Structure 1
Amino acid sequence: MARVAPNSHAPEFTALDLNENSVSLSDFTDRMNVLLVLNRGFF
């Protein structure tokens, strides 16, 4: 995985939310900050 340089824009990505809906970073362009939390599931 490529690293993101400090003080640069985050690369575009798409992920699934809790309800399995597709969400892209570009959906939040009007927001100043976006927090992405990645949880590892335990089975």
Structure 2
Amino acid sequence: MDNAGFIIASYIITFGAVGAYAIGVIRRSRKSSRDIPRDQRPWL
């Protein structure tokens, strides 16, 4: 039980970093998708 704080902190840091990366990727993809003309968007 001596390492519980370290383990919990490691999980918080890991999930926080993955979440921040995911938010960054989503924001960047939304911004770059606005630059593509509407007729060249295969996902529409």
Structure 3
Amino acid sequence: MNTVVMQALEIMGKGMAGIFVTTIIIMIFVFLMGKIGKDKDEEK
């Protein structure tokens, strides 16, 4: 029983880490796109 719970926690931890990393990557991408778009607007 204990090993099943530990395996489930390990899988859940990997899934939550994946979601966290993906969210950080999307936030960085949106930030960079905002900076790029802002620079182009200032040139006009």
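The numbers here are math on the coordinates, done by the rules we state, and not lab data. This structure is a prediction, so every number in the text was calculated from the model and none was measured.
Given a computed value of 1.00 for Rg/Rh (Cα atoms, Kirkwood Rh), which structure among 1, 2, 3 does it belong to? The read-out was computed on structure 1.
Quick check: -35500 is what I get for helix-only ellipticity at 222 nm (-39500 (n - 2.57) for each DSSP H run of 4 or more, over all residues; to 500), calculated from one of 1, 2, 3. Which structure matches? Source structure: 3.
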